[in-house]
Each structure stands twice: as C-alpha cells, then as structure tokens.
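Participant: Down below are the structures I want you to see.
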Structure I
Amino acid sequence: MTELTLVVITIGAMVALGVTQYQNVIKEARQKTAKLNLNFIKAAQDIYLDENGFYYPNGAAVNNIGVINANLKLGIIADGTTYSCSTGAGSYTCQASRDGWSCKITKSLAEATCP
C-alpha cells in the first residue's frame, strides 16, 4: 500500500509541474503572436501615414481589432487578446493585452516589446 501511495504522489507532482510548464508555454506563445501582430501594425501604420499624412487613429483611441484591421488593411485575429491603438503629437502607441500581461509598439520602437 505504501508503494501505491508513493506512485500516486509522484504522478500528482509530475502532473502539477506539467500543467505549470504548459501554462508558461501557452503564455509565451500568445506573447510572441501579439508581438508579431504589433509589428504588422507598425508596418501598416507607416503605410497609412504615407497614404493619409497622419497615423491611425487620428487623435483618438480605438480598442477594437476589427476596426483596426479595417482601417490598416490587416487581418489580425484577436483570439482572446485585446488590441488598442492611440495617437498624439505625430506618434502612435498600440498595445496587445491578455491575462495580466501586455505588449506594445510605438513609432520610436524598432519592434514590439513585452515587459
């Protein structure tokens, strides 16, 4: 009976570690996807500036990826991540957030960051 108890405890500990590692891998994958999408937004912002003379959205804030996609001609799938963009003083900031983390891109950043 002692051996069976030890086996059950060992398997339980392994499952607990596996679930934690799995959650970390999922979080990292979602952050990488968000960074990639924000880098797409940065490229689209440069094209939008060339075509319109200002960054999108002009002096406002948008928290809807469907609207961002439509105006910047993108096809980002949110998949539970919230995307937002705002502008001011000839610059922009776009963010992606989910489950307590966030990533951002600005005109001055070379690529998106997830602090």
Structure II
Amino acid sequence: MSGFKGNDFNERAKTAAAARKAALEKFRAAPAPDSPEVLARLAERRAIAEAREIRAAERAAKKAEEAAIEAAKKAADMAAKAEQENEAKKRAAEQVARDLALAAERKAARDAKYAARKARK
C-alpha cells in the first residue's frame, strides 16, 4: 500500500486562487440591487407578504366572531340555567309554604280535638 500523497503548496495555492476567482465571477454575475428583475422579485415578495397578512387578519376576525358567538351561546345557556334554578327555588319555596300551611291546619285540628276532649270532661 502506498502512502498518502498530499498536495504541495503550489497546488493548494492554485486551488484557492481558482475558488476566489469563481466566487468573484459569481458575485459579478449577480444582478444589481436596482435591476428590474430584482425589483420585480421584491415587489412579488411584498405582494405575497401583504396577502398573507390579509388572510391572517381575516382568520383572526373569523376567530373573534366565532368566540363572540360562543360567548353569546354560553351566556344564553347560563341565563336559561339561572332561570330554571330560580323556578326550582320558587317551586321549592311554594312547596315549603304549602307544607307549613298544612302543618298549621293539622295543628289547629289537633288543638281543636284536644280542646273538645277537655271540654267534655
């Protein structure tokens, strides 16, 4: 097996010079910042960015609208539930009042019976 043959200094210098020359040619071949094709590309990118912002704003508005609708539904549900609770409380209070009135009537009847029994003796 033969040993590694590295490039000598002259070959490395030639390779580096060729790379610098290629980079410089590539830089010179690039269009100027004020050339029409660069300006057209820049305008196209701006248009795309503006369209993207408009779509994002529309999505945000739609989300806000949906959130408002959802909040209104929740508020209506809560109002209906509160109304049902109030009706249930009202019915419970009426039932308690009826129970108290019935208890008072029973007590009055019991007292009348007791008084009648005492009066007979």
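Readers should treat all values here as calculations from the given coordinates under stated rules, not as data from a laboratory. On a predicted model such as this, the values are computed, not experimentally measured, just so you know. Cβ atoms are built from the backbone, for glycine too; each structure is taken alone.
Participant: For structures I, II, which has the highest computed value of mean count of other Cβ atoms within 10 Å over residues 26-33?
Facilitator: I
Participant: Please compute distance in nm of label points 7 Å out along Cα→Cβ at positions 58 and 98 for structures I, II and give me the label with the greatest value.
Facilitator: Sorting by distance in nm of label points 7 Å out along Cα→Cβ at positions 58 and 98 in descending order puts II first.
Participant: For which of the structures I, II does the calculation of helix-only ellipticity at 222 nm (-39500 (n - 2.57) for each DSSP H run of 4 or more, over all residues; to 500) return -18500?
Facilitator: Clearly, the read-out refers to I.
Participant: With mean projected area of the Cα convex hull in nm² as the yardstick, tell me which of I, II scores highest.
Facilitator: II
Participant: Quick one: FRET efficiency 1/(1 + (r/R0)^6) of positions 50 and 82 (r between Cβ atoms, R0 = 30 Å, to 0.05) came out at 0.05 when computed from one of I, II, so which one is it?
Facilitator: Derived from II, not from the others.
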